[in-house]
Structure P
Amino acid sequence: MIGEFYATKMSLSLNKRYEMVFLHEHPEGPKWGYAKIASYVHCSKSTVIYWIQKYRENKDLTDEKKSGRPRKTTKAQDKRIVKIATEKHNITSTEIKNKLEKKGVEVSSRTIRRRLVK
């Protein structure tokens, strides 16, 4: 549950985060409440509260550095993996791996299986 809560906060674009702050905090803004902003931006009220409090603390709404190993594939490569798998339903992860290696992408067949599960 906590991971889900945290992920929701981080998935909003930076523009949406600043839009929330403008709607609530800015002197020229409409001074909307949390619930109205959440409805307008299409997120939860707790997400609005989180980002406004973060802005009040340090005036910065950018993502914090994430811990852990960086991803081996980009979003575009992830989409390519899914596209290959949907075009040929009986293709194996090793076959997808070989296709990607021909294009200069080094990735394990296990990583490919992980991308297909999502």
Structure Q
Amino acid sequence: MIFKVSKANCRFNELSVGVGQTATSTSYRCDHCSVINTLTHSAFDKALFKDSSVFNQDLLELINAVRKFERGHWEEFLDFKCRGCNSPVRVIYEPNEFRMGCHYYQLKLVIEAASAKRTS
């Protein structure tokens, strides 16, 4: 599987999500099937500072070969599968503290499959 990197504004309707922001969720439009996938700020909260993924190791290696997230540069990631076609998607975002322990998230990049091959 081949992956491509896109700016978040190409796929998401909101780029700043969470506490103190206008939006508490954002919608991702799949490039393959056009299904809308909604991500709430709590999905980003759960992924914050975690290294776990919904993808298997082989898929992670392919994604990281294209663009690895850089925690040293305040980047985090959220992995999910499109609910329409099951295509793998990684969102790279930057967490920002609004108030002590409350965050908002700036979406930066999307890593997604360049072809619509289904994954399990």
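The maximum of percent of Cα pairs over 21 Å apart over structures P, Q, that is, the highest value, falls on P.
If relative contact order in percent (Cα under 8 Å, 6 or more apart) computes to 33, which of P, Q did it come from? Label of the originating structure: Q. Largest in distance in nm of label points 7 Å out along Cα→Cβ at positions 63 and 87 among the labelled structures P, Q is structure P. Once FRET efficiency 1/(1 + (r/R0)^6) of positions 23 and 79 (r between Cβ atoms, R0 = 25 Å, to 0.05) is computed for every structure in P, Q, the highest value turns out to be that of Q.
Given that helix-only ellipticity at 222 nm (-39500 (n - 2.57) for each DSSP H run of 4 or more, over all residues; to 500), derived from a single structure, equals -4000, which label among P, Q identifies that structure? Matching structure: Q.
Bear in mind these aren't lab numbers, they're just calculated from the coordinates by the rules spelled out. All of these numbers come straight from a predicted model, not from anything done at the bench. Cβ atoms are built from the backbone, for glycine too; each structure is taken alone.
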